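Values in this text are rule-based calculations from the coordinates and carry no lab data. Keep in mind it's a predicted model, so treat the numbers as computed, not measured. Cβ atoms are built from the backbone, for glycine too; each structure is taken alone.
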Structure P
Amino acid sequence: MSSKLLSSPLVSAQWLADNINNPEVVVLDASWFLPGSERDPVQEWHEKRIPGARFFDFDKKIAAPDTELPHMLPSAELFSREVSELGIKEQDTVVVYDSQGMFSAPRVWWMFRTMGHHDVAVLDGGFPAWQKAGLELETGAPEPPVMTEYKASFCPNWVIDADELNARLGDVDTVVLDARSAERFYGTAPEPRPGVRSGHMPNAKSLPFSQLLSEGYFLDTEQLSKRFDALSDPEQNLIFSCGSGVTACILALAAELTGRKKLTVYDGSWTEWGRKHKYPVV
C-alpha cells in the first residue's frame, strides 16, 4: 500500500494533510540547530508539532556512539532498534520535516535510504509550510509510540568514508560537491569548529545548499537541474560534503529530484577532513 503513496521524495503540506490519517504514514520531526543555538528542538516539538509527529534525534540518540565526530551514521543494528522504538514498520511511508523549512530533514531522509527504506519523503517547506497553510497543530505531551520490530538493510552505496573519498579525488567519473558557503569553501571565512582547517578538497566544487532553495522550499526541478548541470554530467558519481553531514543531504535530495542516481554522502564531511592533516586541503 505505502509503496504507491509516494511519487516523489518531496511532498507538499497539502499532500501530507490528505494522507496523514493513513495508518501507514509516519511523520517525523527531525529538527536540529547548529551548535551555539539557543533553541531546543525537543522542547519545541513538545510544545507544537504536526499531529502524530514523532521526534527523530539523529544528533544524540540515533547516531554512532564512541566517535569524536558529530551525529555520524549509526550501525544498522542501532538504527533498527531506535526506529523500532519509534513505532515505525518497514512498509510505512515516512515523511520527515524540520522547523526551519528545509535544513535537517533531508539528513533523516538520507539515513532511511541508506538503511534500505525507500518509502521516505521530506515535507517541502517544512513546519513553516504546514503552519502557513493553516493546518491542524498538536500541542502538549506527545503520545508514546507503540514499539515495532524494524529491520534495516544497509545500502553502502549511499555513504563514503574519508579514506575512500581521498582515493577517488582524481577520478574523472566522480564529482565532489560541497554544500558549505562559498566563503568557507574558499577559506575566506573561518570554520565554526575549533581545530578545523579552512579551504576545500582538491577538485571539489562549491554548491552552497542555499542556492537550491527559496524561502525553505526547493527550486523547481528545471532550476535544480541547471545547478547540477553546471557542475557535473548526469551520469557522473556525485559525492556530497558539508560541515558535518547535514546540509550535504540537501544536495543529495535535490540531485535525486533531478533524476540523478549515483549519489553518495561523505558522512564525516569537513569536520573530519579539515581536522585530520593526512587529508589534502586547497
Structure Q
Amino acid sequence: MPEEPVPSPQDPDLVLYEVDEDGVAVVTLNRPERRNAWSIPMERRFFALLDEAAHDPAVRVVIVTGSGKAFCPGMDVERLEQNARPGQSLNLRARVPMYSRRDMPKPMIAAVNGACAGIGLVQALICDIRFAARGARFTTAFTRRGLAGEYNLPYVLPRVVGLENALDLLLSGRIFDADEAKDLGLVSRVVEPADLLGAARAYARDIARSCSPRAMAVVRHQVYGDLDRTFTDALARSYSAMEYFAGSPDFREGVASFMEKREPKFEGLPPDFDPAEATRDAFLPY
C-alpha cells in the first residue's frame, strides 16, 4: 500500500494546539467536516504535538479533545474502503506506534465531547483520565467491520473495565453512552456538553498548579510499568522512588507550602527528565 503523504506546513489545522499560562496544553483533533475521522496525516501531526508537549518545560498537563460535536468516530471511511479492497495489506511499519505515549512524562486527560469509536477510542484510552460529555457515544466497532481487536485494545480494555465488560464491548461492538461508560469505569466523569472542556481544564489547572511535575511523571511511570510486575517487584520500585524523592527540592517545597498554607512552586519538568531513574535501582529495605 503506498504511504500517505506527510502533512505539509500548510496543514497545521488538522490538529490544533494551545498552551495556557498554567501550563495546560489542549490538543484538538480538528476535521469537523469529517467529524474528526482519523487519517494518517492527522495521526502524524497528533503524535508530533504530543512529543512537543512532552519536551516543553512550560507544559505540565495535556488535554486531548475534538472540535465540533465528535471526539473521533474512528478511521476515515475512505481509508477503510481502501484497506478493504481485495489483495490490500496494511503498511503498519510506516505508522506511529499507538501506545508509544505510555512513556509520556506528563498527565493526559481526554475530554470526550462526542462520538468515540475504534481508533478514536484508542486515543481516549492512551490518556490517563477521561471526562465525557453526557450523551457522547462509544463503541469498539471492530467486529462490526469484520476486524479483530486492533491497536492492542484487547490488552488495554480489560485492564480498564475488567475481563467480562471488555469481552462484552469487544465481541459485540455495541454502542454505549457516556453514563454507561462511567458505570463501566471507562470514564471517570460525565458532565453536560457545554461544561466539558471547562471541567477538564479546571482539573488540569489544579494539578498543574498543585502537583510536582517530577512526582507526576514518576507516578505515571510506576503505574504503567507495574501493570505486569509482581507485587514484590513493584514494592521494591516503590521504595526506590521513596528514597529518590526524600530530601529532594520538590519534597521540601511540598512540605513547606503545606505548612505555610500557600500554593507550591514546583519547577517545570526538564526535557531530559527520565522518570525511570527514580526506580532503576529498585530495592527492599528488609
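Computed over structures P, Q, distance in nm of label points 7 Å out along Cα→Cβ at positions 136 and 184 reaches its largest value in P.
When relative contact order in percent (Cα under 8 Å, 6 or more apart) is computed across structures P, Q, the figure 17 traces back to Q. Among candidates P, Q, the computation of mean projected area of the Cα convex hull in nm² that gave 17.0 used structure Q.
Using the calculated result 19.1 for mean count of other Cβ atoms within 10 Å over residues 32-39, pick out the matching structure from P, Q. This figure was derived from Q. Structures compared: P, Q; top value of distance in nm of label points 7 Å out along Cα→Cβ at positions 64 and 224, i.e. the largest, recorded for P. Which structure, out of P, Q, was helix-only ellipticity at 222 nm (-39500 (n - 2.57) for each DSSP H run of 4 or more, over all residues; to 500) calculated from, if the result is -12000? It traces back to Q.
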